[in-house]
Structure I
Amino acid sequence: MSALAFDVPRFLEAHEPPEERGLARDDVRLLVATRHDGRIVHARFRNLPLFLAPGDVLVVNTSATLPAALPALRADGSEAELHLSTPAPEGGDRWVVELRSPGGASQVRDVWIGERFALPGDGQAQIVAPEPFSDRRLWHARLSLGERLDLYLRYHGRPIRYAYVVDEWPLDAYQTAYALEPGSAEMPSAGRPFSPELVTRLVASGVLFAPVVLHTGVSSLESHEPPYPERYRVPAASARLVNAVRGWGGRVVAVGTTAVRALETVAREDGTVEPGEGWTRLVVTPERGLRAIDGVLTGWHEPHASHLQLLEASAGKELLKRSYAAALAEGYLWHEFGDSHLVLP
C-alpha cells in the first residue's frame, strides 16, 4: 500500500459544489506536478490548456451517474440507506449494494443473509450473499422493484452522498460535462471541473479526447480495500487514437482513476492498447506500473484509499508525498466537489 500518512481536516472537505461557493466549475484549484523535474505549480483548472500540448490526448470516462441511493426500512422499523454499487456478475435482478445510515454517515454492518429491506413504491431488496471482495461492507442483494431499474431510480432514487455533504443536490450536480451513458453509482468526479467552454478551448488548441466507459461502484474504499470488479468498455476508435498519440510522441493523460483502470486493462506490455469490454479486476500498483498512461488528472484521495497506489505508479512516491503535503499546506479541498491534481511525466 501507499506509504502516505496524513489526516484531512474537516475544513478541507468540500461540502457543496463549487458553484455554491461562487466559483465556476472550471475555477477550482489545480496542482500540477511534473515527474521529470519534481516541479509543483499552483493554478486553476481553467488553466489546463497551459499544461497540455497539441497532440496530447485526454482519456475521459463518459459514464453518467445514477441516482443510486434509496431509502430503506429494516424489519424492526429502523431506517437505512441502500446504495446500489454495480450489477452482480451473475446478472439478473442481483446487485452489489452497500447499507449505510440515513445521509450516508456510517456503514451498516449488522446485515444478515436473508434480511429484507423495504424500498419505496413497494420495492424490496433481499440480502443473498456477502461480496467476497469486501469485509461485510458490500452485499449481493436481489431487487424486486416492479418496474425497470432506470425508471424506478428516476422516481425514487437520489445521488449517493456522504456525511461531509450536508445538503442534498440534484443529479445534475453529479454529472460531468461529457456524461453520456448512465451506469455509475457515483460520479467519476475527476472530470467534474470540465466545462463545455474549457473542452472547446482544449479541442481548439489541438488537444484530443478519447472516450472510454467505466461504470464506477461506491467509492468508500478508505480501509486498504482493493478495487472490486467494475464494468468497462474501450471503443476501437479510442484505442486507435491512443496508439496514434503514443506513436507521434504525444502524452496520454487519463482523467480520473476510472479512466486509468479502463485503459490499463487493455494495455499490452509495450504500451499499445486494444479495444475491449467486460469486467475489469485490474489493480494498478507501483510494482505493476502504468503501461499506456503518461499522466493522470484526478482529485484528492483519502490517506488509505487504494487509489493512492495508482497515483504512486504515476508520480512516484516522493513527488506524490510532496504534492499531498503542498495541497494540505495550501488548503486544497477534498472529495467530489473539491480541487484537482495533475501529474505529468
Structure II
Amino acid sequence: MHEQIILGMDVGYSNLGFVSGPAGRPSGCCMPAGAGPANLLPHSMGGSNGQGVAVTTASGDKWVAGVEPHRFQQWSRDLHADYPASETYRALVHAALLRTQEKHIDHLVTGLPVSQYQDKSAQQRLIDQLAGTHLINGDTTVEVARVTVMPQPAGAYMDYINHAHDLDVVIQGRILIIDIGFYSVDWVTIEAGEIRMVSSGSSVNAMSMLLGAADQMLHEQLGAKPGVERLERTIRDGHDEILIAGKKVALKAVLDEASRHIAGRAMTELRQSMRADTSAIDLLLLVGGGARYYESAAREIFGYAGVQTLAEPVMANPRGFWQAGFLG
C-alpha cells in the first residue's frame, strides 16, 4: 500500500523551513533562505564554497540555495511582495524538494502572507508554479501531485492543536496567531476552527525593519554599523554579541529598543485592523523567527489573554502545514 508523502514548506525571506514524510515519520529541516548564482559565492581558504544545495534555475543557470544571504558577492536579495515569482523562491523550493530525498510528493502544503492569500489569483499562481514535475539539477526530477496554499500563520494553528492541552480553547475559543517574519508580520484569527479573514492581516514592520533600526542605532552610538545581514546571522546563530570595528558589542539593549519602536508599530497596526471586532481573544500564539522580539509588545495589547510562543517558533508553520496535508 502506498504511503502518502506530505511536504509542509515555509519559504520565508530569512528562513526556509520544511517537514516531509509519511504519517508518523516526519523529518524536518531549517536553512537560511539565501539563494543565488554559484559563481557569486566566495571560496574558503580550503577551496570549498561552503554548504548549500546545488540547483538549476529554469534558464539553466547553476545556483546554490540554503546559505546565508550575505555570502553572495554583488548580489541583492529579494525583499518584495512578488517573492514567490522570483528565482530565489524557486531555487529554495527546489532545495527543499531535493532535501526530502523523494521522487514523488503526494501533497505539498505551503503558505502566503495574509495580504497575498486574500488575492485568489496569487494563490492560483503559486499552486500552478509548485504543482507538476520539477527539474532540480542535472537529470534529478521531483513530481508534486497536489498543492494547497494556506494563510501563513494557519500552519502554526495546526501545529498548536496537535499538542494542545486545553481542548476547550481549540473547540470554543478565539485564537490569534501572529507570525513574525523577516519581510512581514502576519496575523490570523481563528474561532472554533474557522478562519476569520476580516480579523486577519499583514504589516511590513517586521524583522528586517527592526534590524534596520538596530543597525542605525549602533551607527549613531559607535560611528560604525554591522549591517542588517550580519545582525540577522548573529541572531540566527544564537549569539548575544557582535563584532563591530574590532570590538565586541552586546546586542540586547539595542534590540530591545528597536523592538519597542518597530514591534510596537506592528501591534498598533494589528489592533487598528481589528478595531471593528469587539470579541475578546482567548489565546495569542507567537511564531516565526522574530517571535521573541515582539512578545513584549503583544503582551501590552493582549495582556488579558494567554500569550504563548510555540517551541521552535520558526518551524511551527512547516510542522502545521505537514499535518494539514493529511486532512484532505
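Values quoted throughout were computed directly from the atomic coordinates according to the rules given, and no laboratory measurement underlies them. In this text the structure is predicted, and so the values were computed from the model without any measurement. Cβ atoms are built from the backbone, for glycine too; each structure is taken alone.
Here FRET efficiency 1/(1 + (r/R0)^6) of positions 38 and 294 (r between Cβ atoms, R0 = 30 Å, to 0.05) is compared for structures I, II. The highest value is that of I. If distance in nm of label points 7 Å out along Cα→Cβ at positions 158 and 174 computes to 2.6, which of I, II did it come from? Of the structures listed, the value fits II.
Mean projected area of the Cα convex hull in nm² was computed and gave 18.1; which structure, I, II, did it come from?
On the way: I: 16.5; II: 18.1.
Computing mean projected area of the Cα convex hull in nm² on every structure in I, II gives 18.1 only for II.
When relative contact order in percent (Cα under 8 Å, 6 or more apart) is calculated for each of I, II, the greatest value falls to I.
Consider the structures I, II: one of them gives -10500 for helix-only ellipticity at 222 nm (-39500 (n - 2.57) for each DSSP H run of 4 or more, over all residues; to 500) as calculated from the coordinates. Say which. Present the calculation step by step, with values, prior to reporting the outcome.
Values: I: -5000; II: -10500.
Going through each structure in turn, the value belongs to II.
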